[in-house]
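Next up, some structures in structure tokens.
Values quoted throughout were computed directly from the atomic coordinates according to the rules given, and no laboratory measurement underlies them. Remember, it's a predicted structure, so these values are computed and weren't measured experimentally. Cβ atoms are built from the backbone, for glycine too; each structure is taken alone.
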Structure P
Amino acid sequence: MFWLLSSLLFVALASGCGRPSINPASRVVNGEDAVPYSWPWQVSLQYERNGEYYHTCGGSLIAPDWVMTAGHCISSSLTYQVVLGEYNQAETEGPEQVIPINPEDLFVHPLWNPNCVACGNDIALIKLSHSAQLGDTVQLACLPPAGDILPNEAPCYISGWGRLYTGGPLPDKLQQALLPVVDHEHCSKWDWWGSSVKTTMVCAGGDIRSGCNGDSGGPLNCPTADGTWQVHGVTSFVSAFGCNTRKKPTVFTRVSAFNDWIEETMASH
């Protein structure tokens, strides 16, 4: 029965997802303004402080009532909301859906260790307090098949509202940047990330374009042969020496290493 439930869940996740109504063009460091609503599964995870909500991380809508983000984005001491259909955070443009999050609906991977980001498992799921309304500006992300590994230089895009450069400002408009994949063989070389990069991670980008603070939890969007997009990565960490440090590409949690945990968590809650 569990196998059947998992299979049905995978089919549900795989169908009707990953096809933006508005095609992405081609800040994230050295990125560009994204075409509005061209990454319709992108969410803004926001925390409450003194009655106001502030962007802290990105995320991906993977089911009408589930968001995938990074484990390090979640704190049990904070109150969160998720904003879907967001583009310019400085304006209310109309498509936004603001959904509160109940504290008991935050599910961080049980092996995530906040004192050891390089140990991996930097992934979390958030159950929304009510389902998203899907349409042109809010759509579901597709997830890759379990165990799927991208080849070196696969052309993926990071998207998010992270800092435009190390220590720099947060952008109002959603940013995107082309980050070619750096395969594990290259990324784990001693003068790159070495043993800090595990096989359950994906490296992408380089010393010109990268993720930065505020992009955490957001998607690494990768095209497929049939024209859909899959979210292969959850933005995890960059170098302490700066967001776009040479030989230190942005590191993502590899989604295809966690399909079982994602399916089990969603099925049991």
Structure Q
Amino acid sequence: MPFLTRLADVARRTGYPVTEVSGWRERGHGPQPEVQGIVCHHTAGPAGGGDYPSLAVVRDGRPGLDGPLSHFGLGRSGHIYVIAAGRCWHNAPSTSDFHTNSRSLGIEAENDGSQPWPAEQLDAYRKLCAELCREFGLPASRVKAHREVNTSKPDPHSIDMDDFRAAVAALVDGQPAPGGGGAGPSWTEDIVKQLPLIRRGDDNFDVKTVRGCLFARGRVPRAAYAEVADGLEGWLNSTVYDDQLVELVREFQRSEGLDADGEVGPQTWPPLLRL
């Protein structure tokens, strides 16, 4: 089996926002030999720090264990981060032949190991597992907690895996997940299909949307509009995609783990618009 370059497409079928972390298609400890199981984890990361503060660790590893550590990251909002297409060091030693690093996919959900699970995050967790089962022809019984296939691990904490698998099985069968909330495609997934690619030199009202989103995300320093006529208002009302705005977009893309090309397209619009 080669590098699994369809993983982002599979993740988008959940209806939740997806970020393709830069370089994910070539990232891995060699190709993924096969997919016979799915292992669910929690990151044991910081209690705060935004949606997915563990991204760098899952992507790059930690002392004594090189990254990538998992194929997917799952943010507190349900946002899915596609991190690697090749083999990841996420479960060893495995007590299950179906869930070794060479035979399974890993999902690292952001949680410090004791926090309550947000409803959106659990819903996305179930839906991602269901779509992976569909993609690779797996029964829901192949979805396992890390603690079920590695005796030294506790994660993911407090999730009843029998209930979790029942919800995944219902989703695979096309039924509403028991207690699953039934979230459909997010509004960002719908609206982004109608938005154009924004490039350096463009002059249109969509550029104002980019400016407003960057400001709402706290990505516009005072220096950006200090010398603009009418100050911040004048800066926000500009419809020109100039060099300064390109650099601000690049900084935002780097913070989201995206390719910092300075263009606002299908990968950049969703995190810009995210509530």
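Given that log10 I(q)/I(0) by the Debye sum over Cα atoms at q = 0.14, 0.17, 0.18 Å⁻¹, for residues 56-151 alone, derived from a single structure, equals -0.52, -0.79, -0.89, which label among P, Q identifies that structure?
Q
Upon calculation of helix-only ellipticity at 222 nm (-39500 (n - 2.57) for each DSSP H run of 4 or more, over all residues; to 500) from the atomic coordinates, which of the structures P, Q produces -9000?
Source structure for this number: Q.
For distance in nm of label points 7 Å out along Cα→Cβ at positions 16 and 224, which of the structures P, Q scores highest?
Max of distance in nm of label points 7 Å out along Cα→Cβ at positions 16 and 224: Q.
Of structures P, Q, which gives 17.8 when mean count of other Cβ atoms within 10 Å over residues 136-143 is computed from the coordinates?
Structure of origin is Q.
Which of the displayed structures (P, Q) returns the greatest value of mean projected area of the Cα convex hull in nm² on calculation?
Result for mean projected area of the Cα convex hull in nm² over P, Q: largest is Q.
Starting from the value 21.9: which structure in P, Q was mean count of other Cβ atoms within 10 Å over residues 80-87 calculated from?
P
Give the label, chosen from P, Q, of the structure having the highest value of mean count of other Cβ atoms within 10 Å over residues 72-79.
The maximum falls on structure Q.
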